[in-house]
Structure P
Amino acid sequence: MKQKWIQIKQIGKGGNGTVYKVRKKKSTLEYAKKVLNNNSNPKMYQRFRDEITILEKLKDKKGIIDILEYNLPENPSDIDRAYYIMPLAKTIWTFIENKSHGFIFENFIEICKALKTLHDQDITHRDIKPDNLLVVNSLPVLSDFGLVDFPNKKHISAENEKIGPRWTIAPEMERISSVAEFKKADIYSLAKTLWILITGKKWCFEGQYIQNSSISLDKHVDLYVNKSHLLGEWHYFSIVLLENLLIDSTSNDPEKRPNIDQFIERLEKWLINNEKW
């Protein structure tokens, strides 16, 4: 492959692609380059093509990682590899480090709105987890669309293939992914991602959220009940509405989960109530 991009170092790796920090020749500007892992696997190549297709469709949409350039050779090989270029980003963990939880929620709502952009076009991500939340120019974005689904997509997954991330996957995506309602599966993963960001854990609980248990939020955050605090400080004063949202969103029955509009509305309502408590 013509050395158009100078590789600096590897910065990430997933099932379908490896990400490198790169810079263009005769330039000091740095970018991220995602390269297809297996050039000889038609299924992986189709997923890579689908990812680029949907990123092109969503180009310049707020909350979605931008695609700057790509290469999709007719016959990918180690000499001519499939790849695409995107902005160099921070991880969500780096972005929220040492920040208040109010800051976390403020930016998480932006991720929710990005997911709404997808769902409004009948596009589903199917791989929502903290590792796939990046930050570009202080704006959180959804990234890694390798498992994306969209109208008229050529389906290549096996009938009951497990599709989704380990810690945030909806139960139906582990068992009956071919007939699952992908939007409700995204909601399940979104709720579990929120729990991970709140608690700072690198893992998540299995099944539905349970109040008054080892996984309940009051075991992981400081709940300010009848405590003095300075005006303007952000704290958890009541978590009832937030816990109800987590309970409903992680229900084993997809029909009981809210849609993305309801999820955003309920999360924003809790935030307003918490701030005015």
Structure Q
Amino acid sequence: MIAKPALSRLGPGSIPARAGIGLRAEHYDAVLESRPPVGWLEVHSENYFGAGGKPLDYLERIRAHYPLSLHGVGLSIGSTDPLDRWHLSKLKALIRRFEPALVSEHLSWGSVGGRHFNDLLPLPYTEEALYHVVARVAQVQDQLGRPLLIENPSSYLQYVESTIPEWEFLTELAERTGCGVLLDVNNIYVSARNHSFDADTYLRAIPRHVVQEIHLAGFTVKCFEDGEILIDSHNQPVWPAVWALYRRAIQRFSPVPTLIEWDTDLPELTVLVDEAQRADAILEERHAQAA
């Protein structure tokens, strides 16, 4: 049986190479009451930028029992807009208060001319875009005083201007800035199906040492007259094909902290815990092989 985290306040430390779940407001009370046997929790940073209130109070109480990761969705790191200094100051204060082991953002953009979209939009993979994002990641890391993890996006269209495969773009970004990679295995599978590339080619191209976290989630299939498209919807269990790809990822990268993402149509907390324990079983198999 997997032991529950200790009752005392946890220090910054590190996140174990185990499975965690995304903490959502609907599960605050259930997490405090049952203290589920998961290795860690992840929250969306922007949900805790307020000066006070219930979200921060709950997070303070829950953080006493679990290692924490902060996952951003609103920094728009690929945008040509100036970096949002207010956003960075709020994020830095949140890091100082809750001492997360990992802080991550997306390889995407979501704002232009000061207007924000409710989407994580893909970048053109060009030398110009790479130079731009390298500079932006370096600025953010300097402001925060710590390395970021950058997550690969899911995508449904590709830019005709792109000249660099996504996996090479992400690798170059990590090598030039020292950032880590949050490898979303579900996003790899979704994009591979949508754009007809080999998901295992993606895995083989990412250096082992840069992958510090993995995400798993469920997707939705949308059918049209001329074919189908996979949508990274985060509203159902991880699909069997994604579990299989995850198993191959763990064989390549060794066990790393793995998150079960579920953002809409939230089930009972026990469903998320069951998904996390399935990931833990795969991690434990890899640990046993390495022993």
Structure R
Amino acid sequence: MKGLVIVIFVVAVWILAGQTAFTVDVTEQAIVLQFGQYVRTVQEPGLYFKTPFTQAVSKFDKRVLVSDALPGEYLELDKKRLVVDNVTRYRISDPLEFYKSVRTEIGGLARMQPIILAELRDELAMRPMSDIIGKEREVIMDKVASRVRMKVQPFGIEIVDVRIKRADLPKEVQGSVFGRMKAERERLGKQFRAEGEEAAAMIRAEADKQVTIIAAEGYERSQRLRGEGDAKATAIYAASFQQDPEFYGFLRTLEAYNSFLKERTTVVLSANSELFQFLKSPSSKSATKP
């Protein structure tokens, strides 16, 4: 009998302790209610106490939560359909307002998702596809997040950001769109190649022109220098000839001998030939004229 009393006492103490004390984890925040009426908010982790049986505790996640919406179709500025997959990060900033307006996280998502989709639809409808899939995506999502943030604030929800994970064309139109894109790229490629070939031809023509001009100028200069050299040489020869005509004649005759008298060469000359005179008598005074 005594043991039964002890067991009953322990169970009662355990139930009373469970109704009196509660803990809040570092990832949690809580509100204390008494008969459905708000009493206080607990946002710091630790052990807390409440009035047993009359007060209740509702806990909410304190961390940044993620809402990953299902892909949906949207119309952009040019009335083209886009399949957009968005993700939202948010946190419960005011547990009391959150509890009063939506009660649970599922209720919060039910209220928040239509607002996000509506704002996203309105913003994408004012933008061309190039902005949505290009550098303007960041600006678009910041605007959507700002407007959603204002609308869900009364629910005790703080929007951290809204982002597009993927923006793509519907599968049934991807083939035709990619075909047009390919044709457009091929057209641009041909245009660029034609422009490049035209520029290359102009460069080659200009280079050939410059080569011709340089070669002509070089030839003209070489001919002029050669003519000046020949004139100087002729003047030197003439001056030398005037100084000693006999020696000059003798020298030119020897040069003639050297040109046609090779090894084992037979020459038939008249005894009176002027060319034969230095072979017959080197001291002859009648030199052959050049």
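The table below gives the values:
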{"read-out": "Read-out mean count of other Cβ atoms within 10 Å over residues 103-110, computed value 14.0, structure in P, Q, R", "value": "R"}
{"read-out": "At a computed -10500 (helix-only ellipticity at 222 nm (-39500 (n - 2.57) for each DSSP H run of 4 or more, over all residues; to 500)), which of P, Q, R", "value": "P"}
{"read-out": "Given 173, 55, 36 for Cα extents along the principal axes in Å, calculated: source structure among P, Q, R", "value": "R"}
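Taken together, the values in this text are just the output of simple stated rules run on the coordinates, not laboratory data. A quick note: this is a predicted structure, and the numbers were derived from the prediction, not measured. Cβ atoms are built from the backbone, for glycine too; each structure is taken alone.
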